[in-house]
Structure formats: C-alpha cells, structure tokens
Structure 1
Amino acid sequence: MKVFSYNTETCKELTATRIEDLPEISSAKITWIDADGLADVELIKALGERFGLHALLLEDILNTEHRPTIEEFQDHLFVVAKMLSIDPVSNDLEVEQISFVIGKDYVLSLQEHPGDILDPVRERLRNGLGRLRRKGPDYLLYALLDVIVDNYFTIVDGIGDRIERLEKKILAKPDNQSLLELQELRGLLITINRYVLPTRELAGRFSTIQSALIDKGTRRYVSDLQDHTVYIAESIGMFRDMLSNLENTYHAQLNARLSQVMKLLTVISTIFIPLTFIVGVYGMNFKYMPELEAPMGYPIILIVMLLLSLAMLYWFRRKGWL
C-alpha cells in the first residue's frame, strides 16, 4: 500500500504492508491509500474493517468483472473504473479494474495488479502542482478518474493512427493480413466502447449525485470529464464507420484487381483462339493437304500467326481494353 498524506503545505509519502502501518485519518490532511493486488483477501477485509466498509462493498471490490459505476453509502462513496492499456508486443487490450472509496478525509484505491497509469497524480502531489493539494478528496478522485479517461484518449488516438496506416496499405496493395488487421481493430474498438459508455454514465452520475462528500466546485471539473468521455465515444463511432468504409474499399480493390486479371486472361485466351484453330487445322492427319509439301509452309504459318496476334493486340489497345 502506497500512502500519501497531504495538505496545502506538506505531502508525506510512505509504503505500508500492514493495516497497523497506516497513518491515522484526520481532518488536518487528506490521505490517499493506494493498494496494489487483490490476492490478499484478509488484508482487504482488514482494510474494510478499518474504514467501516460494508461487506457487499468488499465483495464488489474483489469482483473484477464489475461494471464502472458509482454507489452512495452512508458516509462514503464507492466508485469502480477500468484502466485500459495496449500490450506493446501483441497489441491486445489489457483491462484492469480499480475501485475507489472516498470518505470525508480519505480516498482508498484498490487495484488488481501492481503498476498503473496514475503517476501524473502522484507527481502533482509530490511537487504541489495545480489545485490538487488545495482541494479535498473529491477533487483527488476526479484527478484519478481524469488520468484514466485521458489514457482512453491515448489508446483511441493510437487506433486512429493504425487505421490511417492500414488505409494507405489497402489502397496500395490489399492482402489477407490487411483484412485480419481491420477485423482486429473493429473488435478492439467494440471492446473499448464497452468500457467508455459506462464510464460516461459514471461521470454523469458523479456530477449530479447529491452527496456532502462532493463539493460544488468539483462538479464543474467532473462535467468536463463527462465531456471527454462523450468525445471519446464519438471518436470510437467515427473510427468504426471508417473501418466499415475501409472494408468496402478493401473488397472494391480486390474486385478491381480480379477484374484486371480476368481481363488479361480473356485477352490472352482471345488471341490464342485463332492460333489454336490454325494449329488444329494443320494438325489433322489427312494424307492429301495442299500445304504439306510446301517448302516454306512452316515459316509462313508462323509469320501469319505472329501477324494475327499483333493485329489483335493493336485492335484491343485501340478499343481501350489493354
């Protein structure tokens, strides 16, 4: 557990492995307790007892399939969000649940695994940047959610860059790999949208919930957070439309290439039809044929076949078929 205790003047940071190591909560400072890993169920229960958390709330914390939401209890708020990241090797979407409990003078955050995207908030606390150390725990919760949503921006923008590169590739030379990548990006957007939409509802609920723990001044920033989620959802919809159009372009390109191939094969077949006819005539096994005894018959026939082929190629080009 990483612990930040701060007020306007100071910010103290420590690491705790036991409940007994946690500092006392007081109104003189805001305490942020960030716990990594949910494998130690007994520690989670002890943390719940320390802060008077309901048993059902603890079950929701341990249930990593919980939908992003905000719930109001008697003296605290419970918030579930999803942290998203893209694996740099496999390009798979990794989803990690993070749960927040906000009380009068504290914020608890409980993550599935060590490592997160919340370092910008930690740096702001350490260096006293912005409003964070002058505001209450509700503003800290907003700042944490804002970093999570900003990472959605980064992921969606990265997908947009991949779509642009894929578009250039398909226009240049479509192949089966391009279609597989297109389907992968579509599935990625659908998955991200499954988390963005409830996060948008969470931001809307956060800005309207009637709780003494949420200051009126913080609601203005939360409304901006909701606008960000709306913009991300619209971007996802736009990219999905782009992928649909790109798939149509892919099939149109394949059809155009197939048409070119079929046209070329048709021209070649058409040229060889009269040549095959000539060869067939002189391949008949009749004893008496006038040209069989001609000394120049073979080269003459070859010249005739060559001239016939060139004449047909010239005619096809004038017609615009080549």
Structure 2
Amino acid sequence: MRGLRIGPGPWAAAALATIMLFGSGSSQAQVKLEYKFPEGQKLTYKTTSKTSQVLTLMGQGIETESKETVVNSSAVGKKRADSTVPVDEKVESLNVELSLPGGMMISYDSKDPHGKIDNPQLAFLVEVYKLVSQLAYTVVLDGQNKVKAVEGTEKLLEKANALDEMAKQTIRSRLDAQRLKAQFEQSHANLPEVVARPGEPWERTETLELGGGQTLTFHKKYEYAGNEKRGNATLDKINVKTTEVSYTMDPNSPSSLKVTKSDLKVESGTGAILFDREGGHVVTANGKIHIKGSMTFTAAGQEVPGEIDLTIESDTELQPAAK
C-alpha cells in the first residue's frame, strides 16, 4: 500500500453500505518522483479510516459512523526468469467499529478468533471480516513496473463462495483479480508523469467502491510542495485537493433502496503525502473529504428524496521495520 488512499477502507465502507444503501519548505528544483520495487523490500502500513454520515429521509436524520484500522504489508520478491517481479500483498490485522441507527454498536478485531455480532441480520459481517483478515495475493509487475497479473485469489474465492448469500454478495466481487489489479494501479498512479515542480499541479480521477454496487468518483488535484524534514530524513511533500465527486449505483445492486439520482458537492477536501524519493515509497498519507448533496431513492416503487452529509478521513503511516 504505497500510494495514497484517502477514504475509508473498502471493507468498513462495504459494511456501512449494507446498512444505508458511507510546515513545508519550498524547493525550486525539479524532482522526479516514482515508485520503486527493490528486491527484498518489505513495507508495512497502518491505516486508520473514519466515516461519519447523516442520511436524511422524509425529514429524519439517520446517523452512521465507522472506524477501521488495518495493517497491511507489501513484500517485493525475487525477479522471475521472465523478468517480472512479484509483490506479495497481505492484510496483517483488521479492527472495525460501526455505530448504526438505533444505538447499535458493532465491533470486530481479527485478533479475537471468537468475535461475533449479536444482531442476526448483521451476523454475516463477521464472516466477511474474517475473510478480509486472511486477504493475501501477489501482484506481478512487468519490466516497467506495470501490473501484468494478480495471482493467488482462487482459495479466497472458494471460501467466499461457501459463505451465506449476503456475505457472498458483500465480499466476492472484491476478491476479483481485475479489481485488485485496478486498486493497485490506482494507488500507484498519483505521482506526476513528468518531473515535479512547485506550483505545477497534476490531476487524477480516482474511484472508491462502497460495496453493494455503489461507487464514489473523485477528481483530485495534486501539487508538489517541496521538502519536509521527518526526523533525520528529508521527504518530498505533495498536497492533495479534492474538487469534485459523483456517485453511481449499479442497477443490479442487491440493495432494496435504489439511488436513481444524485447531486453531490465537495464542501472541502484536503490531504498530503510525504514521499521518500530515494526509497520510492509513501511514508505518510492523510486526507479529509466533506461531501454534501441530494439523492433520490426508490423503494417498493416509491420515490423518496433525501439529503446526505458525509465526512471521510484517512491516515496512513509507514511502520518501523521489524528487527
């Protein structure tokens, strides 16, 4: 997880979606920023994501909150005979806390093998989280560090297929190799294609899948902000501003509450990346996005207008290497 991922972890977002519908110095020198994958390198990141949402339907506010802490590792293996490089991605631990309407609280910790959810309608989430905690696969890079393939998802898909229908719908598509490929590519596509210069921004469009066939698409503007000291290291700082957002829902979504129209605006959206140019990886990444707007729902053939107020925060930090 070397790239910036502003927003909730996809697993907490998926769970939430099942309920609702979720001092830098300015350097004048130009620099080349790029991700690197040296053989034998292992990076471990801790990401804490928070989501706070108020959905207003027929004048009634429905509040939900989530907090997810996930530790994941990325280990670069030996170059293969065909010159490709394997990168092993693995979830090391997962902790999720959900606050749902009606005062319902749900928590899960992958370190507790006996974790359960008392609410029978949401008990399936335990099986989803357990499978997420076992997530491990290999991204295969070609000679230009482009994703050639994703390997090792077959056993997880078999486990997903053995779950009950609700759990299967929540988790199965997220184990798809093509989706994991797109996720890895997006997280490593936030650097400029040419040299970075202060005051010269570059823009990207990024997607966040919420589960249940729901997707948020963000338009972001990145700008190089020079150097920043972190301990004894001199890092490159990149400021991030989210300027636009749109929402889509797959018509075939299993949700009983369908979204037919949406008009969302970014009230505020800022973030920053500290990048290790020599090592070729992110050291820290943080962001906060506040979204408001209207949504039109249909349920049982009836059209229901609604309003949404959503705040997404994320903080990612490289962990010290194991001794």
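Readers should treat all values here as calculations from the given coordinates under stated rules, not as data from a laboratory. Remember, predicted model here, so these are calculated numbers, not experimental data. Cβ atoms are built from the backbone, for glycine too; each structure is taken alone.
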Task: Given 18.6 for mean count of other Cβ atoms within 10 Å over residues 121-128, calculated: source structure among 1, 2 - done: 2
Open item on the list: Ranked on FRET efficiency 1/(1 + (r/R0)^6) of positions 49 and 65 (r between Cβ atoms, R0 = 25 Å, to 0.05), which label among 1, 2 comes first with the largest value?
Closed with: 2
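To test your reading of the models, identify which of 1, 2 gives 21.4 for mean count of other Cβ atoms within 10 Å over residues 97-104 when calculated.
Label of the originating structure: 1.
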Task: Which of 1, 2 leads on percent of Cα pairs over 18 Å apart, for residues 73-128 alone, largest value - done: 2
Open item on the list: Comparing 1, 2, where is mean count of other Cβ atoms within 10 Å over residues 169-176 highest?
Closed with: 2
TODO: Taking -4000 as the value of helix-only ellipticity at 222 nm (-39500 (n - 2.57) for each DSSP H run of 4 or more, over all residues; to 500) derived from one of the structures shown (1, 2), identify that structure.
DONE: 2
Open item on the list: Between 1, 2, which one scores greatest on distance in nm of label points 7 Å out along Cα→Cβ at positions 41 and 161?
Closed with: 1
Open item on the list: One of 1, 2 was used to compute Rg/Rh (Cα atoms, Kirkwood Rh), and the result was 0.97. Which label is that?
Closed with: 2
- [ ] Looking at distance in nm of label points 7 Å out along Cα→Cβ at positions 81 and 177, point out which structure of 1, 2 has the largest value.
- [x] 1
